[in-house]
1. If relative contact order in percent (Cα under 8 Å, 6 or more apart) is computed to be 22, which of P, Q is the source?
2. With mean count of other Cβ atoms within 10 Å over residues 93-100 computed per structure, which member of P, Q shows the largest figure?
3. Please compute Rg/Rh (Cα atoms, Kirkwood Rh) for structures P, Q and give me the label with the greatest value.
Structure P
Amino acid sequence: MQLVVIFGPPAVGKMTIGRRVAERSSFRLFHNHAMIEPLLEVFDYGTPPFVRLLREMRLQVVQEAAASGTDLVLTYVWGLELEGDVEELSQQIAAYVNRGAVVSFVELAADLQTRLERNRTEHRLTEKRSKRDLAWSDSNVRDMERHVMNTDLQPERDNLPGMRLLVQHRYLRVDTSRLTPEQSAERIVEWLTGSTADR
């Protein structure tokens, strides 16, 4: 049994690449917005009930997937500098860790301009209704730059709380700027199956 956590900043390609990985393997995809979009029908983004239910529902789905022996791809946006994010993600993966599953992390990276362009793709807007307010969505992509969501160019990276979690598991970084989703997914699947070395 395996769990793969694909993480990175907004609009870097987590859902799209995760779906391509699932198509090429035994993995099922549980992407970040699978819970966000239904909750937004009832609660405003970031409100206490939204945050609480999102955390609880994600956790329950991952726990059930682990209990049923499901190979899972989980996508996540997290600030590597935030202790709270590390604690939450540690709880999310615990059901797999405690069962001795292979847990791997895949970091996706792309420059801000590339991500702003991807933020407006038809596929993203179809899959994520909350992103259709383009002014808000573009602003959100920019605002998230205040967090450390990638490990590159960070002189203090070894001191980031998120690195403590990453070094406990297999870890791959993929710059998606010049790769198609298919190329990125192929690289990830090859790495997961042992066809390529860690990068």
Structure Q
Amino acid sequence: MLKLHFAPNSRAGRIVWLLEELELPYELNRMDFHPKDLKSDEHRARHPLGRVPVLEDGDISIYESGAIVDYVLERHKNGGLKPATDEPEFPLYLQWFHYCEGMVMPPVNTIVVQTLLLPQEKRDETVLAQAQRLLAKSLAPVDAALAGKDYLIGDFSGADIMLGHASFMSNRLGCVADEMANLKGYVSRVEQRPAFQKAMSS
């Protein structure tokens, strides 16, 4: 059985969501998002930086959320969530799948650090404002791409697991402007998916 090492309010939520969408059996090792759990010797043996998610599949152990999504869809995809390489949607699938970590999550990370993780006296309003502007610029192409679509490539896919989760986080941080109506609607559709709701309550 798949075993997922998980902490709430982290990228690991993507993987719970994926496993729920695919209706795959899994075991969840829920840890606190705190150094006492994540930086423990036990967890550093799973991930050298003490981060989540980490997925174990028998003798295989793999970290990095995008790599885990790709791995699960190739080894355990249960019939869906990824177009075939010869389908016209495949290039867009790859683009949005990787756009998430390449463009959206770096400023999200900075915003989280500057608003939630650092003590008040160490926060930098200039750094925060720069990250918020960069995130807005990064989300604009996503909003445009969603015009007339429910999901990024039309049908729900692994790209939505990646970028849908990142869009949800961006919205929760107050960084999806009301003018981005396509993206607002997309986040709402993501939030309404039963598998997403279960993942976020894990």
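1. Of the options listed, only Q reproduces it.
2. Q
3. Q
Only the coordinates and a few stated rules stand behind these numbers; no lab work does. Quick caveat, the model's predicted, so the values are computed rather than measured. Cβ atoms are built from the backbone, for glycine too; each structure is taken alone.
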